[in-house]
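Below you'll find the structures, each written out as structure tokens.
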Structure I
Amino acid sequence: MNQLDRHIFKSILVTCAGAVCLFAFVLMSVNIVRDLLGPMLSGQLQLLMFGRLVLLLLPFVISYALPLGMLTGVLLTLGRLSSDSEITAMRAAGLSVPRIAAPVLVLAVLGVALGLRVNFESMPWARVQYHRELAAAVRANPLSFIVPKKFIRDFPGYVIYVGSMKETDVRDVWLWALDDDHRVVRFVHAESGRVDYDEATNDFIVTLANARSEEHPRKKPEDFSQSLMVNSFGQVDPVRLSLARYFGAPTIHQKLPWMTYGELRSERARLAREPVQSGMEKQHDRDLMKVSLTIQDKFSMALAIFTFAFIGIPLGIKVSRSETSANLGIAVLLALGYYFLTVMVGWLDQHPEYRPDLLLWAPNILFFALGLWLLRRLDRA
């Protein structure tokens, strides 16, 4: 690798690293706000545990940020080199576009190797560890979820507000029960109550006393022209508030992305050996396909790092120039197109006869073919 190659390689490496960090931060912020910020502010998570959980999110977001970061880095760096006439000078010296792009492709291959490591090893381990440690932190002090003078929306199907709390006794309790469309179907206001934690089911059991209840029509709870059923009770039947979002055991299909490559192969072998009951052949084929689809998805996501870099070479030199906003816009549009095609293929997971595990490679092939066509046109210009 000569001095020019090292110059291009280092420039793109630095820019790609910055772009990956940017996209990782954006993706991580969503997870932090959704899952960690509330428990930390309520005292459920200590600062050190919060920091550790944030670090465990890194491999998960990196698996998505690497392709985006690679594409953005290539567009920005080659766009700058093109606008500064450095690409023109290289071509005037007799270098072809593929020769100029060689350091980019070397970096892309290294990115694929890193992506495979992250997708098949680091991300599954970190994801399992993240949920394990989050559940342990919640279980250590579950009652801290009940924060006085705050609307609590951590429980599926319920919103609760507590005026004050002393140990397990609560006062001035407001509880709204919601339907599947998040409409209020029942409202309860109680002077006092008690909150107990059931470790066996990971539920809060809320017992309310001196309560007033309003029942809304189940079919049209938002129709206030209908009369409400209003009742007063000395004690309301206990209400169970689930912490399933922290402790709920995912199904095998939800766990598949959390498995390492070895675990996925073992799962596929187990399903292949499993005797198929009469009438369950289609479901068995679907289960096998879900495992194969997960494996191929991880491979194709890693290969997308190379594909995005490849298509970014001609676009960075010829199209985007030095306008940072234009470069970022092109990167986002291409990524959205790629992920949209991937999601469309994922919808076929219930139809193994269409071989979605093979169709999953179509976005990479399509983008690579487009990049090859653009590169050849640019090299002839």
Structure II
Amino acid sequence: MGLKTPLFDLHVALGGHMVDFGGWDLPVNYGSQIEEHQAVRRSAGVFDVSHMCVIDLVGARVREFLRYLLANDVARLRLPGKALYSCMLRVDAGILDDLIVYFLDDQHFRLVVNAGTRDQDLAWIRQQAVAFEVAVTERKELAMLAVQGPEARAQLAALLSADEAAAALQLGVFSGAAIGGSCGAHFIARTGYTGEDGFEVMLDAAAAASLWTRLNERGVQSCGLGARDTLRLEAGMNLYGSDMNENFHPLESGLTWTVAFEPRERNFIGRSKLDAVLEYGSERALTGLLLDDRAIMRAHQRVLTSAGIGEITSGSFAPSLGRSVALARVPTAVALPGTQVQVEVRGKALPARVVRPPFVRHGKVLV
């Protein structure tokens, strides 16, 4: 038996097919994975992401600390509630994790990091925080739900009071706020991992099952890990441990846009390595592939190109397209949209085309 989120019993009662995901017992689906995927693209679905690790950082030098710890620059966060996506790097620029950081006030920031890297992340952050006298607190008492889809915000708002709903609906993209409500005090953020609009809600664990049930009663679909993976892949979003890890830096992982190289005087962990890569160029790049055949691309399959061998990092059938898509790390010379390559699928070299992710965003096919 693995670790359980506060919603474990509810998942079982709803018929969730439970699997081991990084040591956690979580539902991969509740029936049809494709139906769950399409519910998020067309209306709304709810996911249990309580296995993610919420960390509060408090201290007079917390902003200075995060400008050193993260590749992206929290100096960009000036309004309370604003959020930023970033990688946390080793000295050699290998990616320790990707995360979201929220600016709550001048002495308080919040991080949401991946479940599979929770222990190493906490150890690394605490080690680096000592010199800055920043307190690091894991918020184990919180659960986290992701309500995603074109109708998601309205569905959640319908469960709040008029004033609370207005505050939630006024949130800009990549922003969050603490909002009290009939479901208990919670922090609502307009973020997600599906390529659709919606909210991620952090709330007291004891209130999570009630909120989930009330969303179901309004027709919001319960969704599992399977749909979450196909949705994020269609949206061109990296998965830690597949599309990036400690062996790769952001510039070869499709994440150059998450590194703030300006101002030049800011010293962050991994900067020296990335400056050198930026000067001389990266030999590899992460890009998207669209398969011409009816087969399905999977992780670790070889990509045959005119410039050498690449590898699929994530691949699946994409329900919104009715065909297979993938993210792949290939030689930079062939990472240009329109380039023809071949993917080895079950011993056959099948034709595929390089495309620029995302494949689907906000319900629209983009390739």
Structure III
Amino acid sequence: MKDAKNVKDESQLQIDANAAADPEGGIFGLPHSADEAELHVVPVPFDATCSYRRGAARGPAAILAASYQVELFDPVAGEPWRRGIHMLAEDPRFHAWNHEAGLLAAGVIEVAGRIDSDAKLVQDLARTNAICREVDAAVEAVVGASLDAGKRVLTIGGDHATALGAICAHAKRHPSMGLLHIDAHGDLRDAYEGFERSHASVIHNVLDTAIGVGLQHGDEQATPNQLSAVVQVGLRDLCPAEMARISEENRLRAVFDHEWAGIRARGGNLEERIEQAIEGLPNEVYLTLDIDGLEPGLCPRTGTPVPGGLTWHEAWMWISAIPNSGRKLIGADLMEVSPGNATGDTWDAMVGARLALRILGAMAQLET
């Protein structure tokens, strides 16, 4: 029987990086199987509780389609495809959950969560929250299985709520890891419109010892939440409670967008600010990236776009700073890439596919 290394070596010989991508291949046109690939991409097509503009559930499929137009060689990220990249098939359960929860959540969203004593909306909200917990458990299980098989995982959403299971899977195996969080929003609400696993609550849920890492799904044998630090970048749309949480929570460090833009406008040293910000992160870091952390021109159809944000190159400065500093980027997610309703306009997906390759490149620097 051929071992995985030999199989991968043989599959590499089938790849001509100078040619057009193989339309019969997997992501980026690559032939790697799940066993031989060192880098796994997990799609999570779910956005049922998106509060403004849905569409992120179609993000994984759109990124897959756009990936065939991405060059395998990147002058900055190198050639992570040589480690083997495999995108898992979309789990049909996510589509079923997204359909059911989307219908149930619509009425709750329409009244902005003010359901009062409306028995039907109360029931719909409860069922939606239950479905979201099922989604979290499923994501955690599939990501955890890849990690236990020795793979490195990039999870692609879906709205940002779907990152929770992936973060938990990594943190259970790296209990003192830190987070680099790129986003326009703080995502620190305890709930939004009544949705406990909202896209606006993912960082709160990660930090909450009753919900987050180590205690999710009633795992009594798990260890308590030990995340050491969360560095938030690009924040520019927050509520007062989130600002208070950032001020009070010693694990949170924020680089607000107005501060970043001010340094840029004055010709200041952006790399120096990055070094200061990540100084408190541990050796093992997980990246959670909401595409709306970038300037809206790069993601015009995302669910909740906000003026301002990081440029393409600035986003890469933050991501590459992790391996460049000697830290390990142990895993990542890419959330809220949405193709919108436009037909034939693939800009958001093209940006997402190229960003996915660069993130995989940063992850590939982790020594095996």
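No value in this document is a laboratory result; all are computed from the given coordinates. Worth saying up front: this structure is predicted, and the values here are computed from it rather than measured. Cβ atoms are built from the backbone, for glycine too; each structure is taken alone.
Quick notes on this one:
- With helix-only ellipticity at 222 nm (-39500 (n - 2.57) for each DSSP H run of 4 or more, over all residues; to 500) derived as -12000, matching label from I, II, III: III
- Among I, II, III, structure where distance in nm of label points 7 Å out along Cα→Cβ at positions 14 and 238 as derived comes to 3.0: II
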